[in-house]
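Trainee: Presented below are the structures under discussion, each in the form of structure tokens.
Laboratory data are not the source of any read-out in this text; all were calculated from the coordinates shown. Computed from a predicted structure; not experimentally measured. Cβ atoms are built from the backbone, for glycine too; each structure is taken alone.
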Structure 1
Amino acid sequence: MGLMGVAANTSERVHSVPPAMYGGNIDINELGAGATVYYPVQVAGALFYTGDSHFAQGDGEVALTALEASARATFKFTLLKAGKDKIPGKEIVQPLAENAEFWITPGLDEDLDEAMKKSTREAIRFLNQEYGIDEAIAYAYLSAATDFEVSQVVDKTKGIHAKIRKADFKEFEK
């Protein structure tokens, strides 16, 4: 699903499409069957929403749409509570995703350069908090061994995401 998110904590009208802290049109190609997406829950009940099912999509989604079609999707929801449950990166401050191969940290901004910086900063924070890696070492690792891909440029808010290989951190697992 290209569009997934939870309700924002605001009395203002919020459009569900432009991606933000609560989700939206994230359009990350790696989020297929079996992937997990973590959202910072802002309101009671989370109020999850989804749509924009893709049968195929290129990274970037440059022409407004992917190969769109109707679909029936099944989701499993788990509420992780701070201080009680193991939370990836110790806290969810923005959407975070994982699949069997990667941890995925999106960066979202109207400016693609800023989106890249946000993805990088979140990846550094994640590696530091999840694995105890010094921030300077995490930064060097990201430069040498992590792929950053453009998620989408179709919305006013653009997306870039880091794909951090889980296999590189097997020795850190407890």
Structure 2
Amino acid sequence: MPAVAEPVKALAEEVHRIHESVAWSAQTQFEQLKLWRGMNMILGVPAAILAAISGGTGLAQHHAATVPAVLALISAGFGAALTTLNPSRRASQAQAAANAYLELQTAARQLLLVDLNNLSGDGPRDKLAELTVRRDEVNRTADPPGRYAHWRARRNVRKGGQAYEVDAEKR
């Protein structure tokens, strides 16, 4: 954490906590996004292929309907899973949440590193309150990520996935 004037030290620490929290949340939501995109492909591609094969074999074979019927049922199962899980909507929501967390991360970092020592009066407290409200709003609207997304996010952050080169030079 950068050096800050003593009167705003507690505020700086809280801004740092928000920065850390949203950095983890952003990474976790991006990992959740990857999972939902993959699920969309895993369920959607076989559903479409099986439906096409089923239709083609059904039209080609006039007397044997067993194979096309089984393929159609399997395709319907994939389609039902797609409809129930709705991975495309969940991927969009995870991406929106991740990007909102990144915006907050940037705002918190800029407040902490650039603006905090230059604000006077109630300025620092007002900026912290604004960040808190924005973070709470994103938290309310974001879908909770799963354990696997948390695990992948932790792995990526520990490998430096949230680090900037300019910050590495300062260490």
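Trainee: When distance in nm of label points 7 Å out along Cα→Cβ at positions 60 and 92 is compared over structures 1, 2, which one is greatest?
Mentor: Structure 2 gives the largest value of distance in nm of label points 7 Å out along Cα→Cβ at positions 60 and 92 among 1, 2.
Trainee: So helix-only ellipticity at 222 nm (-39500 (n - 2.57) for each DSSP H run of 4 or more, over all residues; to 500), computed for just one structure, reads -27000; which one of 1, 2 is that?
Mentor: Traced to structure 2.
Trainee: Once relative contact order in percent (Cα under 8 Å, 6 or more apart) is calculated for all of 1, 2, which comes out largest?
Mentor: 2
Trainee: Another question, then. One of 1, 2 was used to compute FRET efficiency 1/(1 + (r/R0)^6) of positions 52 and 100 (r between Cβ atoms, R0 = 25 Å, to 0.05), and the answer was 0.60. Which one was it?
Mentor: Comparing all candidates, it corresponds to 1.
Trainee: Oh, and also: For which of the structures 1, 2 does the calculation of P(r) over Cα pairs in 10 Å bins from 0, in percent return 10, 39, 37, 14, 1?
Mentor: Among 1, 2, the structure yielding 10, 39, 37, 14, 1 for P(r) over Cα pairs in 10 Å bins from 0, in percent is 1.
Trainee: With FRET efficiency 1/(1 + (r/R0)^6) of positions 44 and 68 (r between Cβ atoms, R0 = 30 Å, to 0.05) as the yardstick, tell me which of 1, 2 scores highest.
Mentor: 2
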